[in-house]
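Alright, structures below, take your time with them.
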Structure I
Amino acid sequence: MAKRDAPAIISKPNDLARGGFDRLPPIVSNSGAAASVKFIEFFAVTIRNRNTRAAYVQAVLQFLSWCEARNIRSLRDVQPVTIALYIEKHELSVPTIKQHLAAIRKLFDWLVTGQIIPYSPATSVRGPRHVVTRGKTPILSVDQARSLLDSIDTSTIVGLRDRALIGIMVYSFARVTAVIKMRRRDYFQDRKRWKFRLHEKGGKRHDVPAHHNAEEYLDAYLDAATFEKDAKALLFRTIDRKGMMTNRGMSRTDVLKMVKRRAKKAGLPFSTCCHTFRGTGITAYLENGGTIENAQAIAAHASPKTTKLYDRTSDEITLDEIERIVI
């Protein structure tokens, strides 16, 4: 049987995040052609989310680079104590350490399945404990969110677009990645109500009734924008220097820059980011009598524990209790 050739090397460094490599780590290439194939397949075949893939690529490359600096020349030479020492010496945050360990563990599990190594050295390694009961996402108050939306100049197509985009994130608890993926067909009428169709992580399709404010914002934007009849046309696009809408959809970076600019103009904290609006909407909903279970459904969270991280309704209660300490 002919020896299996190693995969072709892709020249662009950006291809790393998509499962290609401008240069295979020596520790991988030293392990043989079959190991090289399985290594690339791990990223290209098993991980569908682009952001997760990019994070896992960086985590694995950092670990393998650390191993090579300690004269570990082959994947078969990696031992449980190797991984444990790497985790112990890691100087990043606990969530990052846990993410690195998850990437390493899944890689070696894949290599075992592919019969590259006899056992996974990562199976017995335990990461640090990390319990989170309150998220770190900066949240706006109702007044701050209202101030931001009202501060946007809607006499231009840019202002109408930005208000509609932020409005959808606030009123539907949508992730920015889901909103910028929206196409003309994803705003549709179902019986008497209009809905947003959001394409969430993991390929999930999630339909959310349009809040009357978000509906008003998006209608105003669509009335002013020139959209082709193609139902596949992206809703939120970049604007050129002449103030004309292009065919290029906005990226997460484009939206973040816009949010930072709008927040600064409205006098809001610099920490305001795209995810702020998801947490702001959830907190406002819960403050008005909404339930965690329904908030979970609207946000398309797999667990109510995740939704609870965005709940800041107890903050003021805690402060009132602390002020009882009179000395």
Structure II
Amino acid sequence: MSAPANQLLSERLIDVGATLSWYRHGCGDPTTWLNVVGRGVTSTGEMIRATRTPDGPGTLRIGWSDSPDTDVDGIPGISLAAYGPGAAWMLKQASRMLGVDDQIDHELENDRQPAVAKAARNGRSVRMGASGDLYHSLLPTILEQRITIGEAHNQWRQLCFNLSEPAPGPFTRLLLPPEPGVLARQPSWWFHPLGIERKRAEPLQRVAQHAAKFWDWAVLPASEARAKLHLIDGVGQWTIGNVLGPALGDPDAVAVGDYHLKNMVGTVLASEARATDERMLELLEPYVGQRGRVVRLLQMDGAAAPKFGPKKRIPPMHAW
């Protein structure tokens, strides 16, 4: 069982900055700001996140430091503040975002595979937190389908700048994710000047149409939430594998269909520079239940597949 919240945080057994990092999509994410000073359990910083909740728009600020003057429910060093109609919901969700409920008795630090054991030791303070917000996680993840991560992050910014409104609270230029009704009403051609072609625009609209259901889906077991998400056309294995971790805290979620991930796993676990998705899942089979955690820890530990040949320039969609 995981330690109580006060022990985890007062003894600095959670690397807060690294744990919160997977809620942000790029350094310029207009909905989620993250500032971390230092590294590991001794870091300080703050995360400010604006989102839509079952109760309405809300903004949450999580600050952490070594100062005993800040205190949340007896936990020194952590300060919380929330704004807007969704403030109470976001405050309630904060401990889950910090990964306080994450079960860490996985024994990965003693794994027979040296790379996994090393990554687990180096990342022992990183938790699998959960935002509880499928809608917010799905939008930028859908944009990351089929294109480079830099392009996707820019498109996420542009989508929010064009369709969103300012977030509650005193944070200038912080934006909410697009309101589902507004996003669903946009015709597919509206997205093209942003570089978003029809194959990604239509899933964005479908997700917006189903947004009200996601609050119920977010409290389901991960396997049931996965099955529900598969019902949405354009939301496939890759998108679901990337969303179930940060939204639901699923430690087993793996992004099948990723261009680089299968090669990283093949390189680290079998010294194979190139692999298939089937081979990746075969190599991860001993870690069923913790496959997503293993992949995340390896990535955070710097694991990567070797690169061959020159980089290829990929023109943005509007230049095709």
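Taken together, the values in this text are just the output of simple stated rules run on the coordinates, not laboratory data. Everything quoted here is computed from the prediction, not taken from an experiment. Cβ atoms are built from the backbone, for glycine too; each structure is taken alone.
Work out the source of 26, 46, 27, 1, 0 here, i.e. which of I, II gives that when P(r) over Cα pairs in 20 Å bins from 0, in percent is computed.
Working through the options, I get structure I.
Given 26.1 as the derived value for mean count of other Cβ atoms within 10 Å over residues 163-170, which of the supplied structures I, II does it correspond to?
I
Could you tell me which structure in I, II was used to calculate mean count of other Cβ atoms within 10 Å over residues 115-122 as 16.4?
I
Computing helix-only ellipticity at 222 nm (-39500 (n - 2.57) for each DSSP H run of 4 or more, over all residues; to 500) gives -11000 for which of I, II? Can you show the working numbers first?
Numbers: I: -15000; II: -11000.
Only structure II yields this read-out.
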